[in-house]
Structure 1
Amino acid sequence: MYYVVHMTFGKYIRDHRETLKKIDRRFSVRQVANRIGVEPAYLSKIERDEVAPPSEAKIRALAIELDKDEDMLLAMAGKVSSDLLEIIRKRPELFADLIRQLKSMPDHAILRISRDVRDGEW
């Protein structure tokens, strides 16, 4: 599902982790932090927006841990995945223009374009 999230990266992570914790105690700050390889205090600061979002690798680990889309979490953190950056770097003017053109299009139109390109119907 495609939608715009209107909250900070930290709040989003905390809200989702807390929701999971109600069902499964393994989603405490301490346990999630240990599984993604950071200190619990650091994850707590991220969730309270006291520090900047972590590295791409840690955001990807959080996405897997919390069963969230990696690109969405990276975008919420103000980052772009390294594989997308590499694609953009190869043709920056074309991708900048494309993204600006897509900016005001409705989701269904963007999905159609994406499907057409994926299916080779262009």
Structure 2
Amino acid sequence: MGMSWNRSFVPDRKNSIAVIRKAYEMGVNFFDTAEAYGPFANEDLVGEAIAPFRKKITLCSKFGFDIQNNKMTGGLNSNPKHIREVVEQSLKRLKTDVIDLLYQHRVDPNVPMEDVAGTVKDLIQEG
């Protein structure tokens, strides 16, 4: 799950980028990441790695966790306002203007699924 999910080892950035780019050269065209991986670090890495071929791949990211001060709180957050904030920040970290596949990482029992789906629908319509 991402670069450093619940572990202290973080791979070398240069080598990680080289691996992602080699995967693309070998035919991989679907790259999946999330704000929770790192947190945030994996989206930043993936954004840099895919920049030369961004328009030729499908890029996926996720939302739904509560992250405070760059640390996972153990909680969930799929409040519509938070979803919008996550997507805006993910777009910046991924160095792109579109996330091809966006979905909820974990279901937040405090937010009706219709609100989550409606927010994602609105984001799609807004481009």
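Every number here is computed from the coordinates shown, using simple stated rules; none is lab data. Keep in mind that what you see is a predicted model, and the values were worked out from it rather than measured. Cβ atoms are built from the backbone, for glycine too; each structure is taken alone.
Per-structure values
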item: Parent structure of the calculated result 2.9, given that distance in nm of label points 7 Å out along Cα→Cβ at positions 20 and 68 is the read-out and 1, 2 the choices; result: 2
item: Per mean count of other Cβ atoms within 10 Å over residues 60-67, the highest-valued of structures 1, 2; result: 2
item: Top of 1, 2 by mean count of other Cβ atoms within 10 Å over residues 44-51, largest first; result: 2
item: Origin of the value -20000, where helix-only ellipticity at 222 nm (-39500 (n - 2.57) for each DSSP H run of 4 or more, over all residues; to 500) was derived from one of 1, 2; result: 1
item: Answer label among 1, 2 for the case where mean count of other Cβ atoms within 10 Å over residues 36-43, calculated from the coordinates, equals 21.8; result: 2
item: Test item: Rg and Dmax of the Cα atoms in Å calculated as 14.7, 42, pick one of 1, 2; result: 2
item: Structure from which 20 was derived, relative contact order in percent (Cα under 8 Å, 6 or more apart), options 1, 2; result: 1
item: Structure responsible for 0.45, with FRET efficiency 1/(1 + (r/R0)^6) of positions 28 and 100 (r between Cβ atoms, R0 = 41 Å, to 0.05) calculated and labels 1, 2 on offer; result: 1
